[in-house]
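We did not get these values from a lab; they are worked out from the coordinates using the rules stated. The structure displayed is predicted, hence computed values, not measured ones. Cβ atoms are built from the backbone, for glycine too; each structure is taken alone.
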Structure I
Amino acid sequence: MKSIAITMGSLTVYAKLNGSATAGKIWDALPFKSFTSLWGDEIYFQIPVKTKLEDGFSKGTVEIGDIAFWPEESCFCIFFGMTPVSKPGQIKPASKVNVIGKIEGDWTKLKDVKQDETVIVEERKD
C-alpha cells in the first residue's frame, strides 16, 4: 500500500491509501498544497483531482480515521469524529465520498487543526 504524509500547520499525520482508482489519481497528483476547512470533526480541502463516485468505494457513512475524496467539490476529507449531519453511531459526510484510505496511528491530534491552515500532501518519505 502507498503511504502519504499530510502536514497541516505544525502537525503531520500519515495515511495508507487503498487500491481504489480514486486513490491512484490522488497519488499521481502528489504533491499538492491547499488550505484546511473544518466541518464538525472533519477536515477537508480542495485538491487538483477530478473523478466521480467509484463503485465499491463510495460510502454515505465512514469510520473514524477514514480519508476520502468528495467528488462534488473535488475535496480531500479526513474524518476523526462526528460531522453536523452525523447520527448517533454513524459518521456521515455531507454526501457520498470515495473512501481512499485510513490515517495511521494517533488521529486525536487532528482536533488541534485550525481553519485555513496550510496543508501539504505528499508521498511519505521514511
Structure II
Amino acid sequence: MLAERPIRWMERRAPREEEAGRLVEQLRRYLGESGWLWLRACAVYPQVTWELTLYLGARLLSQTRAECEAWGSDLLQLVRLPWFRYGALPDWLRAVLIAQFTPPEETRVRGVIEDLLRHVLTKPGEAVSLELAT
C-alpha cells in the first residue's frame, strides 16, 4: 500500500477504516516487533524529528547487545517510511498507532518521553547523553 501511493498516507484526510486496518497490518509485518513499537512510540509526540526518533529507539530498544545489533536494521526500515522522509505523521495515523499500544507499552513509552521532557525543563541547554552502541 505504501509502495503504490506513499503520498496518500501523508494526507490529513483519514482513509476508510478498513484501509487503515490493512495499512496497520502491513506496517506491523514489515517492521517486526521492535520496529512496530518504535513506530508507535514516534506517534506519541506530535512532531517527527530525527533526534527524537533516535532517542526513542535508543531508550526503548537498545538494552542488550542483540538489540543494539537489530536496532540499525530497524532504523533503516523505519526511515524508509514516508512519514520519516517528510517529517510528519498525520493526526489520524497517530491516533490509529497509539490505539495499538498495550497498557504496559503505552506506560513505558510515555515514561521515556516524560523523562526527556523533564530533563529539558530542569536542565535547559544541556545535551541529553545517549549510548547508541557499545
- Message: Going by FRET efficiency 1/(1 + (r/R0)^6) of positions 3 and 83 (r between Cβ atoms, R0 = 30 Å, to 0.05), which of structures I, II comes out largest?
- Response: II
- Of the structures labelled I, II, which one yields -2000 when helix-only ellipticity at 222 nm (-39500 (n - 2.57) for each DSSP H run of 4 or more, over all residues; to 500) is computed from its coordinates? I
- Identify which of structures I, II gives the largest calculated value of Kirkwood radius over Cα pairs in Å. II
